[in-house]
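Nothing in this text is a laboratory measurement; each read-out follows from the coordinates by a stated rule. Quantities reported herein were computed from a predicted structural model and do not represent experimental measurements. Cβ atoms are built from the backbone, for glycine too; each structure is taken alone.
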Structure 1
Amino acid sequence: MRARTPFALAVALAVTAFALDLGRDWVAATEIPPLSLPTSVEVVDRNGILLRAYTVADGRWRMAVETGDVDPAYLAMLVNYEDKRFYSHAGVDWRSVLRAGWQALTNGRVVSGGSTLTMQVARLLEESGTGKMGGKLRQMRLALALERRLSKDQILQLYLLLAPYGGNLEGLRAASLSYFGKEPKRLTPAEAALLVAIPQAPESRRPDRHPGRAAEARGRVLERALRDGLVSEEQARQTAGEVVPDARRPVPMLAPHLADRALREDPGNTRHRLTLEAGLQRSLEDLARATVDGKGDQLQIAILAADHRSGEILASVGSAGFLADRRQGFVDMTQALRSPGSTLKPLVYGLAFDEGLAHPETMIDDKPVQFGTYAPRNFDKTWRGTIRLREALQLSLNIPVVLLTDALGPAKVIAAMQRAGMKPVVKGDEPGLAISLGGVGVTLTDMVQLYAAIARGGVALPLRYRGEGAEGARVLSAVAAWQVSDILSGLPPPPGAPENRLAYKTGTSYGHRDAWAIGFDGRYVVGVWMGRADGTPVPGAFGADSAAPVLFQAMGRISRSLTPLPPAPKATLLVSNAQLPQPLRRFRSRIAAFDLMADAPQVTFPPEGAEVERLDGQLLVKLRGGTLPLTLLADGVPLRTGLRGREAMLPMPGAGFVTLSVIDAEGRSSRVRVMLK
C-alpha cells in the first residue's frame, strides 16, 4: 500500500494538472464581447460641469465614468456588500459558490447567488439571465477570461458603466444624476447605500416607483456597512431619516441650442468642452423664463453674454424654453436674422468720428430732411433743432444718424460691420440709408460681437464658444471707440436698475417686431433680444422698456460690481464745442453743402492708396483748394488746426494704414487712406 501511495499521488497530480491545463485552454478560448461600449455624448462647461447629455442609440442613459470620479465610500460599500473578496479572487469566488450551493441544498431554495462583481459584469456585457445553470457557467467562464485581460480597476469601471438602475438608466453616473441631481463624486452614506442596492433588483427597487422597497434595500446595505465599520453610528443616525427620492430628475439640459450646434459641427466627438459657465447659464435661463412668464404664449427672448477681453461666450440662451410650443422655443434666436433697430447707431457715430466728420460735441441739425423719396422721421415724430451729437445718440434720434450715414456712405457702414465679423444681410443690390435705422438683417450674436469690438477699443475679436480665438480687424480707432463708449455710459439706467456706468444702447425695430438692449462694462458684454420667433409685431414692445431691464439684471448676475471702462486714450480731444476746430463745431450734411463742393479741399500728396515713408517720424502733406484756414486730421484726430498754407509736416508716430482728412473753413472735406512705412 505504501508503495502505491506515491504513484497514486503522482496520478492525482497529473490528472489535476491536466484538468487545469484544460481549464486554462477553456478560459483562453472564451469569446469576449466588445468591451468598448458607447456612452452618452456630453457637453460640459469650462470647468467640466455637465451642461447637456444625449442618450445612446438605444435610448439609454449610459454615461462615461472613471473610478477616480466616484466617492470612495460608495466603492468600499459596493465591494463590501457585493463581493468582499473581489480584489483576491480570479473572477469566481469558489468559496461563495460552494456556500451558495450548500445553502440551496439545505434550504430547498436559492438563498445567495455567489456571483462576484466580475460575474455580474460578464452577465451585463452579454445581457444574459441569472437563474439557469448554463447562464451561470457562461458567466463564470467569461469572468475568468475578463480577469486575465483586465485589471480589477477596469472591471470595476465596467460595472459602474453597466449596472442597471431601472428604466433606461444604466450605470452609476446616470443614476446619481437622475435620482440625486449630482455627480457621484461626493455621496452621503444613504445615497451610496441606495446606489449599491438598486442594481440587485433594478425594477422592483426603483425609488421613483417603489420608494418603500428601495428604502428597505438601502437599510440592509447600511446595516452591513455599519456592522463592518464602513460607516459610524453617528453617520448611521444622521442618514436614518434621509428621504428616498420618489422621482427622477431630468439630466441637465443647459444651453441646448448651443450644445446641438457643437454636435453638428463636430459629430465624431463624445465630449464637448465649451467656454460657458454652467452657473451663469442656469441663472440667465431662469431669468429668460421669468421675463416672458405671464406675457402671452408667443413672446420670446434670447440672451448672450461674453467676456469681450477674450471673446469667450459665457452664456447663450437661445430661447425661454427648448420646446416646440407657440414661442417656437426650439429656434435659436441668438442666430436668427432680425432687424437691429437703433442698435447700429453707435457704429455710425464712431465711423463719423474716425472720418473727421464730427466730434461728440459737434452740433447737428435735427430737422425734417428728404433724400429723394426717402424722408426719415424720429421715432416720436418730433424734432429737436440744433443739438450736440452726444445728445443725439443718447436720445437715439433718427435724422442725425441718417445724415451721418449719408456723409459716410452706406457701403462704408456695411464694410465696418463685416470687419467686426458680422454677416449683415441687405435687401436689394446696394445698401441704403435706412441701414442705420435697422434696415439690415443681423443676429444677436452679430450685434454682441460688434459691441464687444467697441468695448475692446475698436478691435474685433470673434466670439467663440470653444477653441482659441485670434484678434480680428480694427473696426474703429481707439479714440472713436472710447468716444462712443463714453456717450453710451451716460445713458440713465432703466427704472429700478442700479445707478452705474454701464455703456448700453436700446433699439426697437419697425412695427415693434424686435426689442433690443446691448451693453458692456470694462470686461463683459451682454445682448438681449425680445420679440416673437415668427417675426410678427409685439404691440407696445420697446427696447428701453422691455429689454433694458433684463440687460441690467443679466449684467448683475455676471458680476456684483461693474468693471470700470478704460480711461480716454491720450489722443482724445476732450474739449467743449467752442474749443473745437471751426469745421468740427457744426456738422454740414451733403445736402446743405452740395453747392459748396466745387472748391472742396483735397489732399494731393500723398495720393489715395500710396505707400510713403516718414522723415524723422513726420509726413509731408500737400493740399489744394478749399477756404482757409484748414484743419488736418489723422484717423479722426486733429493734428493741425488754423493752417494758412497748402503744405504741412505732420507727426506720425507709427507705421501702418492711416486716413488723412482735410476740412476747410466752410466745412468741406476730403480724405485719403495711405500706408506709412
Structure 2
Amino acid sequence: MDRQTPVIELKGIGEKSQKLFQKVNICTVGDLLEYYPRDYDTFHRPIPIARAVTGEICAVRGTVAGAPALKRVRSLSIMTLTVRDESAAMQVTFFNMPYLRNVFKPSACYIFRGRLQAKGASHVMEQPKFYREEEYLPLVERIQPRYSLTKGLTNAAVSKAVRQAISGCLREDEFYPDWLVREHGLMNRSDALHSIHFPESFEELVAARRRIVFDEFFTFLYYLGKSREQTSRLVNEYPMIETADTVRFLERLPYSLTGAQERVWRQIREDMASPVCMNRLVQGDVGSGKTIIAVLALLMCAANGCQGALMAPTEVLAMQHYEGVCAFTKRYGLPFTPVLLVGSMTAGEKRAVYGRIRSGEANLVIGTHAVIQEKVVFQKLALVVTDEQHRFGVRQRETLAAKGKNPHVLVMSATPIPRTLAIILYGDLQLSVIDELPASRRPIKNCVVGTAYRPKAYEFIARQVREGRQAYVICPAVEEGEMADLENVVDYADRLRAALPGEVRVSFLHGRMRPGDKNRIMEDFSAGNIDVLVSTTVIEVGINVPNATVMMVENAERFGLAQLHQLRGRVGRGEAQSYCIFVSSQESRETMERLEILNHSNDGFYIASEDLKLRGPGDLFGIRQSGEFAFRIGDVYTDVGILQEAQIALEQVRCREADTEAGKYLDEYLLREKGNQVDFRSI
C-alpha cells in the first residue's frame, strides 16, 4: 500500500467505520500516518483510595458497595455508586449512562481510572473509565497514544488502523541532505512517524515529535521566504494620497486615537503612497482599536476612487462589520457604497451583489472568503483587509491578482505574539503593533479556581442572566469520548441546563456543526436569544457580543495562556463590568501559579511573553494555542526553540546552495505527497 490507499482497504474497516474515519478527516493511509496523537497516557498500577491525590488522574481497585443510585434532573441522568477498598471509600458518578446500572453488581471488583475530586469531606471520581483486572494489567507502564475521536470511533480502532498503515507502507525516503540531519540531530523520518504513534520511551517520543515539528516549521519558513521574495517586488499600482475624508472623519469621532493607533495609521498611509505594494500586519490586543484603523484605510481607498474589500472569518462578524460601516457612513457622510457578500445569501442576492461590484458601484465589499470566489469580478480592487486570524496567503493574493492588478493587503490579528517570535512567523509582512488600550476600556475581573467552585460559578452566571447579561462557557472537547478526561460541549450543555434555573436558555456550539447551524447559533446569541453559550474555542474569533459579561473556561490548565487571553477577549466589549472564571481540574502549585498570571494581568503581550517562558519541552500536549498557523502538531509557544533551529537550518541551506551555485534547486523543490513536506535531497 502507499499513502494514497483508501482507509477502507485496511483490515477491519468497512463502510460504517470508513464514515467515522472521514468525520475526523481521515480518508487515506497518508491521513492516518499524519493523524498524530493528541496526547499520551501511561497506565500506572492501582493505588489505595486513601493514597490518591486530589486533582490527579489515578487508578484505584475497589469493590462496588450496594446497588447504584439513579436520578434524573430534567434532561440529565446521574448515576452514582460507592466504591470501597481496605483504606477508604469514594463516590463514582456517571452522567447520561443509565445502562451502567445493570453492569455494576454489588461486591463486584473493578479498577476505576479517572481524576479524583474533593467535594466537602467526600472524594468523587466523575466519568471514570473502568476495567476488569485482566483488561487493565496488560496496559500497565506502557505509553498509550490517545487520539481525538468522534462518537462511535474508539481509540483502539484508530491505533489498530495506524499500526496497519505503518507496517504496510514502505519506509519513507529522507528528504533532507545528510549533513543537515547530522548537524541538527534529527531522527530518521520513518522512525519518527512510527515513534510519534507508538513510542517505547518518553525520550523516543520527544525525539520523534521534535523531528516532525522541525519538518513543519522548516517547510513553513521555506514558503514564507518565497512569499516574501514575491511580495517585496510588487509595484504599487494604486499610489494613494490622504484626502480630507479621513481627516474629517477623525475630527468628528467622539474619541481620539491613542498614540499607538496614530503611529500605525501613519505607517499605513505611508505604505499606500509608497512605490511598493503594502503587505502589512497590524497586531493588537483585544479592544486596542484595530477595526477603526481598518475603516480608515478602506476610507482612504474609497476616497481615491478605488474599491476595497474586508474579509472576516465568520458570517456573523462580517455582518457586524457591515452594519458598523453602514452606521459610520450614515452618521458621518462617508463616501462608502458598501455591499455584504456571504455564503448563506441566495443565488439571486449574490448575482445582484456581483453586478454592483463589477460595475464599480460598490466601492467596499464586506464578507467572508466568498469575496475572493471566481464569480466576483472587481473593477478596481486596490485594498484587501483580512480581519482576525485569516492569514492572507500567496494563493489568495494570486486569486485576487487574477481579478486585476495587485492590491494592497492589510492583515489584522488579535493574537498576542511577542515581537521576537512575530518577526519569524510573519516574515513576509511588515509588522505594526497597537500596544496601547483606550482609556475607556474597563479591565476584566478574573479568578482562577478549582472544580469545587463550579456551583458558585453557576449561581453567579444565573445572577448575571437575571440582570439581562449573557455568558460563555468554554470546553476543550466537542463530545463524549473525544477526550476522556476533558469536559465536552455536548454533555456539559446538558449538565448546565440541569444546574441552572429552568428559564435560562442554554445552547452549544462547536466547529463540527454545519456552517448554517453555526451561523444560526451565533446570530441567536448575538441577538440575545441565548443566555449561556457552551462552546469550544471556535468562538475565539468571529463573534462580538457586547452584552456578554461572563467567560468561564473549563480545563483551563490545558490551554496556553495566550489562547486563554484571546478567549477572555470575547467579554469586556460593552459598558458593563465583565468577568472571567478559569476552572482548573489540576490544582497543583505549578498549574495554579501559571494561571495566576492571567488573574493579575489583562495585557496580552505581557501574558504571551510569560507563556513563552513557561511552556517548555516537557509541556508537549496542551490544546493548540491558535488556529492562525496550520501546523498539525507544532506549537509556536511550546516549540519556539525548534522554530528558531529550523530558521537556522534554512539559512544554512541557502548559504550552501549559494556556495555551490545550486540556486536553481530551491525553485524546483516539489511538495511531497499531499503538499506538507518539501523534498530537499537535491541540495
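Could you figure out which one of 1, 2 the value 0.85 for FRET efficiency 1/(1 + (r/R0)^6) of positions 453 and 637 (r between Cβ atoms, R0 = 25 Å, to 0.05) was computed from?
On the way: 1: 0.85; 2: 0.40.
The value was obtained from structure 1.
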| Of the structures 1, 2, the one that 4.6 was derived from, the read-out being distance in nm of label points 7 Å out along Cα→Cβ at positions 61 and 613 | 2
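Tell me which of 1, 2 gives 5.3 when you compute distance in nm of label points 7 Å out along Cα→Cβ at positions 197 and 421. Numbers along the way, then the final one.
Values: 1: 5.3; 2: 3.0.
Only structure 1 yields this read-out.
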| query | The value 0.05 for FRET efficiency 1/(1 + (r/R0)^6) of positions 205 and 245 (r between Cβ atoms, R0 = 35 Å, to 0.05) was derived from one model only; which of 1, 2 is it? | reply | 2
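Compare relative contact order in percent (Cα under 8 Å, 6 or more apart) across structures 1, 2 and report the one with the greatest value. It would help to have the intermediate numbers written out before the result.
Details: 1: 10; 2: 13.
Top value of relative contact order in percent (Cα under 8 Å, 6 or more apart), among 1, 2, belongs to structure 2.
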| said: If you rank structures 1, 2 by Kirkwood radius over Cα pairs in Å, which sits at the top with the largest value? | reply: 1
